[in-house]
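Read-outs: derived from the displayed coordinates by stated rules, not from any lab. Since we're looking at a predicted model, the values are computed, not measured. Cβ atoms are built from the backbone, for glycine too; each structure is taken alone.
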Structure P
Amino acid sequence: MIYAGCSGYSFKEWVGHFYPPKTKPKDYLEHYATKLNSVEINHTFRRFPRIEVIEEWAAKTPERFRFSFKMHQSVTHRARLKDVGRSVSDFLDALKPLEKRLGVVLFQLPPFFKLNHERLDSFLGELPPGFRYAMEFRHASWREPAVVEKLKSAGIALCASELEIDATEIVQTAPFVYLRLRKPPPYTDVEIDTLRSLVREAVGGAEDIYFYAKHDDVGVAPEQVERIVIT
């Protein structure tokens, strides 16, 4: 299954383009879910999710919809994965109302955090089972075979998140693939074709694909996603 969407949905700039004119913020998500079947929530990097908000989101979306979340910065940037088992569990507890609508929890590491095998090993051992996780390493030192093998053993996805479309490479380390585009849309026809090929190739070897485009200030990102995964 391909779960595709954008990094966020609550943008007033999208009203009149992606959202119909005069759409109110409380109605954004319901409209979004009629066009796309997934969204990546990034504001949980700065604020822990609140159960009452999660319950509201679950009520506004169909069962086929999937939410992915960026882990809070206290785990990835402050503690840098050290002794974070309790914090991760608290984060996941707040997401329980989503049930099957929960997609992937993304751990995006800071660009200054260099490879640390001991830290990675202890972190992987602390992760609660039964959830889908993805790791986004932003320091080049993490790009080594040993890290890939550890993620494979743990069943955790290596996030593909290159800024340039033609540099994007999917290295599958889990039963699912996690791809987030960091280049803002719109994309050229050549880039659309490249991304479409990437997604189609990934479908052959993965149970599910989670694919998110960077949001824009106009509202073309959702349409670009539809072009990539539907056409």
Structure Q
Amino acid sequence: MSKVRVAGFGVSLDGFGAGIEQSLEYPLGKRGREIFQWFFHTKTFCSMVGKEGGTTGDDTDEMFAQRAMGNFGAFILGRNMFGPVRGPWPDDSWKGWWGENPPYHAPTFVLTHHEREPLVMEGGTTFHFVTGGFEEALVLAKEAAGSKDVKIGGGVATVRQYLRASLIDSLHIASVPVLLGQGEPLFNGLDLHALGFSITDRKTSEYATHLVLEKTQSGTSCPATLMKGADSGSDTCIRVYSH
């Protein structure tokens, strides 16, 4: 059965999924690259960027890197994850951070408030720009994915939106032993237990502790009236029970 998954998401020891001041120079925010050091040395990452080498499938980080990119039929990205452009699209020149052949190789749905025509890239990736909200994007992604899984690729605000709405089935977090001090917190104000998650796997490498959380029971979600503030990163819902 198709699942909605977050996979390969690096988080600092103090809970940040991205650094401060994300920009063209710092796509992951200042010091944000540090929370993905576990990924950068893997063969999976090296292959993605056209380099030789990297660790093999016997390595813990490589195993989780393969899972982070495998069996996905569609992806969902927040606009910040797609690029640094803000407001209406000035033109079609920005095509993402990844060059002409992005690593997705599947339909990829970008959340935005501003319309833009689909962008066809090399390798099977087509970016679709969705203005109808995160729930509409998930409907479209599930249709495109068929029997394969849908990956919520980030960034932090987008993952939080789907978590708040209890729409994520599986979450793989790579907890990295660095302290960013400030940035975008991933779990601040979220009650993962109330959302139905339990830790089902844990493995440690030199670079990270990998935690897999699966939804093992019915969770609750924030009311729709509170969900409207999700883009701002405000913590409007901590724990909500259905009645």
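Can you rank P, Q by distance in nm of label points 7 Å out along Cα→Cβ at positions 5 and 173 and just name the one with the largest value?
That would be structure P.
Here P(r) over Cα pairs in 10 Å bins from 0, in percent, for residues 29-116 alone was calculated and came to 14, 39, 34, 11, 1; which of the structures P, Q was it taken from?
Label of the originating structure: Q.
Quick one: semi-axes √(5λ) of the Cα gyration tensor in Å came out at 24, 23, 18 when computed from one of P, Q, so which one is it?
Derived from the structure labelled Q.
P, Q: which one has helix-only ellipticity at 222 nm (-39500 (n - 2.57) for each DSSP H run of 4 or more, over all residues; to 500), as calculated, at -9500?
The value was obtained from structure P.
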